[in-house]
Structure P
Amino acid sequence: MIEKLEKDMIDSLKNKEKERLTVVREIKAAMKQAQIDQKKEINEELLIEVVSKAIKTRKESIKEFEKGARQDLIDKTNFEIDVLNEYLPEQLSEEEIRKIIDETFEKVNPTSMKDMGKIMGAVTPLLKGKADMGEVSSIIKEKLSSL
């Protein structure tokens, strides 16, 4: 993925794709910043973390743009999200997510909503970067409320 990022940056420069180049450069800069701040090595895990955070931020921005009826900004932000998604692993389907959550429930045996943290702690390493953690949280809350 990191090689793909480098290649895409060069291709975007050659093809004069300004919007795409901007997003790719932002990812690279965020990775460099995370490397410095967290003293982590630049690797796939860091790339997934940076890209996931960028997507989450953009999704929040879209909600604000919708309130302001700014379709131009919504379209631009959706394009950026599409570019960012290229650098994430294949996303799991809701069915696959539910299967992992069900397996975790069997291991942890939660008794009430108070066990939300235990469940999230167990599924996060399995699903981070492969699923929208907001969706995962909603599914877990739904299952816990039916106990």
Structure Q
Amino acid sequence: MNTDAVLKLDNQLCFAVYACAREITKLYHPLLKELGLTYTQYITMLVLWEEDEVTVKYLGQRLYLDSGTLTPLLKKLESMGLLTRVRDKKDERSVIITLTEQGSLLKEKAIDIPERLFCQAGISTNEAEELRSQITEMLQKVQAQQ
């Protein structure tokens, strides 16, 4: 790549990933509106559907969110009746997040979201899985350098 091309926006990996993530998030919007969730609320629920009764710290690590972002998000989900936040009796500094019955039941309504998104994006499940795998591998390599 010549020196002028190196700094062109369209040649930047970071911009391609960023722009693609924004466009995918836009595609999620109408699907998640049916559930009454934002994208960030949805990914929080995904973690809780996988593993209930987790700490705020654990959620932050899984979602790459700091507590300043996560706390208001969890308060909102709690006010919606989807989860509870309780101080850990063993460690008062830690807050345990637990799904409510309503939060657990929402999983059934969300079950077709990934497939619907793939259809909207015009990609197959296999293509999506291949891309997810490549991005996850890249994320692990980047994290290993830190």
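The value 4.7 for distance in nm of label points 7 Å out along Cα→Cβ at positions 14 and 102 was derived from one model only; which of P, Q is it? This figure was derived from P. To test your reading of the models, identify which of P, Q gives 17.9, 57 for Rg and Dmax of the Cα atoms in Å when calculated. Among P, Q, the structure yielding 17.9, 57 for Rg and Dmax of the Cα atoms in Å is P.
Match the computed value -25500 of helix-only ellipticity at 222 nm (-39500 (n - 2.57) for each DSSP H run of 4 or more, over all residues; to 500) to one of the structures P, Q, and report its label. The correct label is P. Source structure of the calculated read-out (FRET efficiency 1/(1 + (r/R0)^6) of positions 94 and 126 (r between Cβ atoms, R0 = 41 Å, to 0.05), 0.55) within P, Q: Q. Volume of the Cα convex hull per residue in Å³, for residues 22-77 alone computed as 86: which structure among P, Q? Value 86 for volume of the Cα convex hull per residue in Å³, for residues 22-77 alone corresponds to Q out of P, Q.
Rule-based calculations on the coordinates, nothing more; no lab input. Quantities reported herein were computed from a predicted structural model and do not represent experimental measurements. Cβ atoms are built from the backbone, for glycine too; each structure is taken alone.
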